1. Which of 1, 2 yields 21.1 for Kirkwood radius over Cα pairs in Å, as computed?
2. Hey, helix-only ellipticity at 222 nm (-39500 (n - 2.57) for each DSSP H run of 4 or more, over all residues; to 500) derived from one of 1, 2 reads -17000; which structure?
3. Given a value of 0.7 for distance in nm of label points 7 Å out along Cα→Cβ at positions 99 and 219, calculated from one of 1, 2, which structure does it belong to?
4. State the single structure among 1, 2 that was used to calculate relative contact order in percent (Cα under 8 Å, 6 or more apart), giving 18.
5. Out of 1, 2, choose the structure whose coordinates give distance in nm of label points 7 Å out along Cα→Cβ at positions 123 and 243 equal to 2.8 when calculated.
Structure 1
Amino acid sequence: MKLLSFVAGGRASFGALKDNGVVDLGTRMAPCTTLRQLLEAGRVAEAAQIVASAAPDHPLDKITFAPVIPDPGKIICVGLNYRDHVAETGRTVTEKPALFVRFPCSQVGHLQPIVKPKVSDDFDYEGELALVIGKGGRHIAAHRALDHIAGYACYNEGSIRDWQRHTSQFLSGKTFAASGSFGPWLVTAEEIPDPSKLTLQTRLNGAVVQDTTTDLLITGIPELIAYISTICPLVPGDVIVTGTPGGVGAKRTPPLWMRPGDTVEVEISGIGTLRNTVIAEPA
């Protein structure tokens, strides 16, 4: 099942993809009005039953896509989690994963413009696999970690590289308003039993700039969940963005930055393609 958050007729809701349309679950599953609330209530199986017998309420081309989880409690990102990206940055592989956060205001949905900030021209793409927590927990064992995942989505972790280099901490370059994207939808976990067997490709204006397989993650998804849940409890709707492969624009000669008017796509097998255009921040 593919679950998504959207706006239609001026009303924010969530639903499921069906027959090139959307079954509006926000009108059918009170009191849940958001996808995060559906996950918190543990009602995904009930949603699947409703979708099986319902007709779409909205054509796909008549909705505005929102980020898969518009209101996550946490967005935890993993840095330097592919060896080719570690190598191109000149860093060394660390024993433990490098973590930082993004804020909800930093992300937009599928087909919505991402914003190049006016304070920088160093706007870089980072195609990544994101996962959403469906069952909360603390000190989750790695061998049980996949049971805690609601599903998977694409993420473009847009990065403002000169601001990222202001200090040794990544946050200042990683959470500019509307600089990243999350979508197009959440593919539920039963459709992706092994997230280490996916392909990921990022394209800028149709040209392939990143191409990898998720078995090349340095710290795999079960181990990431075990590590992060040791630090803090994970709750339904939390998002973990698992890291970008090599090929980022900052490490090319000359650098390859995203510019207003560009189109950037992140495609992951079994999930779909997240597509956004780039616009300039209003003066």
Structure 2
Amino acid sequence: MHSSETLLLESYIKTLHHLSDHTRNAYRRDLIYLQDFCKKQAIVKWSDLDCRQVRGFVAWRHRQGTNGRSLQRNLSAIRSFYRYLLDAGKARNNPAEGIIAPKMARKLPPVLDADQTAQLVEIEAQDDLAIRDRAMLELIYSSGLRLAELISINMVDIDFRDRVITVMGKGKKMRSVPVGQHAIKAIEHWLIKRQRMANEHEQALFTSTRGRRISPRSVQARLKQWAIKQGLPTHVHPHMLRHSFASHVLESSGDLRAVQELLGHADISTTQVYTHLDFQHLAEVYDKSHPRARRKKPS
């Protein structure tokens, strides 16, 4: 952001002389966090910020483990700052109006950022198990699957033409979710190797070296090994990839209800009532938002 935007921030802080030093410093920190977020999003002026991006900011802070009370103060600082900008003629609207901070009884599970996730799933080894493992990791992250959902997938559950997979979630509820192009390619590569690894009548998409459906423990162990091999600084488990999927799509799209539907999880936020959205809208949100679903622009 331009230096003039920083001057606006500091001018606003000076108007808070009626507040305690502690509160005034907290507001400054909150707005500096917002300014850092704007820089990451290539937002040049305060007037360019919209409500969708403010939701993205809240999701970003939420993902960092910021508690509900602090998020509420973040939003309070933003609303107050934009009232100042509106009075000064430096903004056209208040993008934080109507946005409610999520309640957080506990911190979010740890997640990987987009670069770390790419580092993990982009396995270059070409042996059969490495090819299988890349397909599994790409699919978990691509579609936000639970471990139980991953291992229960059968060959007939994937629609390669429409790039959709049908899975059975908790409570035996079936849902269809999009599959990104990276995952599709990885699965197609694995299917060539699967022909000589799987038993003749085995229906499972992912199989072990014994030719049978792979076990949850095997997936967990292989993921742990790959996290070390790929140089990640933290212990990684399948559910971390699922949470990373949710965080990345939510941060990019700001569409909480769509993420709920994609995950098959009504409790992704305690402040949002589950609302059914049609699949076409979900696929559109997914394609625009997921880091590994976006198609490359033609050269």
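Please treat every number below as a calculation from the coordinates, not as lab data. Please read these numbers as outputs of a predicted model, since none were measured by experiment. Cβ atoms are built from the backbone, for glycine too; each structure is taken alone.
1. 2
2. Going through each structure in turn, the value belongs to 2.
3. It was calculated from structure 1.
4. Considering all the candidates, the number was obtained from 2.
5. 1
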